[in-house]
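See the structures that follow.
Derivation of every value follows stated rules applied to the coordinates shown; laboratory data play no part. As the structure is a computational prediction, the values presented were derived from the model and not from experiment. Cβ atoms are built from the backbone, for glycine too; each structure is taken alone.
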Structure 1
Amino acid sequence: MRGKILFPLILGLTMWSMALAQVEMLGSLLSPNVPISAVPKELKLPDPVLPYLEQEFQKTIGKEGAFDTQFKIVLLMTKVTNVPSKKYEYLERIVMWEVRNPQKTAQKLFVVSPDARVLAIQGIGESSNKIYIETMLNVIERDTATKPRIAAARVLPALGDRELIVPRLVQLLRTKYGLDRGKFSEEDTQRFEDDKVAEAIVISLGEIGDPRAFPALLQIVMSPDSHRDETVKAAWAAMQNLKW
């Protein structure tokens, strides 16, 4: 009986000691003096480190020069390897930060590193879980940073469920990223950035291959003055990849 009591106690203390050692290791990696390249490529972490990493992420919000630390935190979250894992829930909160907390200013002053959010988006893509489709569509529709919008568009084919994805992307090509905005001009910075997102949407539609995308793609091809050359070329290529 005594042995039955002691064994779980010893096991619990051992796991606590291991978790403490991991936290200490992670704390050293998150030091501003430690470069991102110092994070071991083969590092494997368990789910219990996620609350600590999220807590450290919260500490970076609003701090100047915190983008590298934020990127390292997201990188460490992607190193969680147990399956199933809650890391995707944590990554989603980071992905949606700027969407859920829009800055009340005309200037693009991002609180969360766009590069960190791109990494989080790519990490979610590895889940192949369609529950995150709406998250990616929200980023494309409502985010103001270009890189995360492009990443969200490109990761959608990996999440499946074309019945949900294709109609929404087609709608975005016809509205927010479409022809109703008149002639394209590279001097219009916002339009230029938006069209890079449009190109990413077009490429993803080509990868999915759903014929329902054809009218929107044809519209781009037939109105080359409304988009960058790269977007028009991508539309031609996407049309050839449709599976009729």
Structure 2
Amino acid sequence: MECPIWQPYLATHLFKFSLLNSSLIKEFEGISFNRPDNNGEHKTYNVSALYLLSRATIETFLLLNYLYFNYKDESQGIFRYFLYEWSGLKTRQNYIATHPDSIAKKASEKTTIDDLENGIKLNTYFLSLPDYKRKNIINSGRAKEISWKEIVSESGLEQNSHFSNWEFYSNYAHCEQIEAMQLKELFQSPQKINDNVYHTLNCTIIYEAILILNLKNKYKQFEEIYDAQSLPLKTKIDFWAKIGIEFKIPS
């Protein structure tokens, strides 16, 4: 597929998103079990796994938007990619290397880091930023120009609903006490589990639909694939994307 040379990880990020969604599909099927008190068959869900996967899906979806769709011009797009790669390689320099190949790789990546930093400092978009922002970006070594919350807004999503989803799922990523409190309450109410799983499923479909439309609008190859689909399928995709952009999803 033809895409700008500064977008080498597009296929990687899309494959990651697809794998996360494949795992979510399995979790949405639920887990069947027999209760010893009535010997009846019941179904529940691995809520912790479901929420961890959902959080990863949201972050991958937002990163795809941030790197490949939301930039205002090529200068900003290149800047965002350089910053993303520069921060990642700088972080990897902190890892201990013992194998000769790893040691050599770390040494060679130091040159790449310097080249990327020079590219950032000479970038037209970067130079258009206020001096305090430029200093903060370089000194912090962060991977993104803006926060997750700002990317949600930049992507056109209803901010309170979708960012709240990310914050809620983050409780399960960090194993905080609030996770135990929520799980205890959920496991005592099967209907609440079903409601929460249904909400997560709706959001998953929304992110898939918006991503498909973004790809269709940005890359000709995806537009051709999209146009070849049936009208009912395209109508569903358009409907779910519109729900995500124009309406607040109750949490």
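A value of 2.9 was computed for distance in nm of label points 7 Å out along Cα→Cβ at positions 32 and 200; which of 1, 2 is the source structure?
Derived from the structure labelled 1.
Match the computed value 185 of volume of the Cα convex hull per residue in Å³ to one of the structures 1, 2, and report its label.
Here the read-out was taken from 2.
Which of 1, 2 yields 1.17 for Cα Rg over 2.2 N^0.38 Å, for residues 64-127 alone, as computed?
Among 1, 2, the structure yielding 1.17 for Cα Rg over 2.2 N^0.38 Å, for residues 64-127 alone is 1.
One of 1, 2 was used to calculate helix-only ellipticity at 222 nm (-39500 (n - 2.57) for each DSSP H run of 4 or more, over all residues; to 500), giving -23500; which?
2
I have 14.8 for mean count of other Cβ atoms within 10 Å over residues 80-87, calculated from one of the structures 1, 2. Which structure is it?
1
Can you say which of 1, 2 returns 14.5 when mean count of other Cβ atoms within 10 Å over residues 56-63 is computed?
1
Determine which structure produced the value 21.9 for mean count of other Cβ atoms within 10 Å over residues 144-151, calculated from the coordinates; the candidates are 1, 2.
Answer by label: 1.
Please state which of the structures 1, 2 yields 13 when relative contact order in percent (Cα under 8 Å, 6 or more apart) is computed from it.
1
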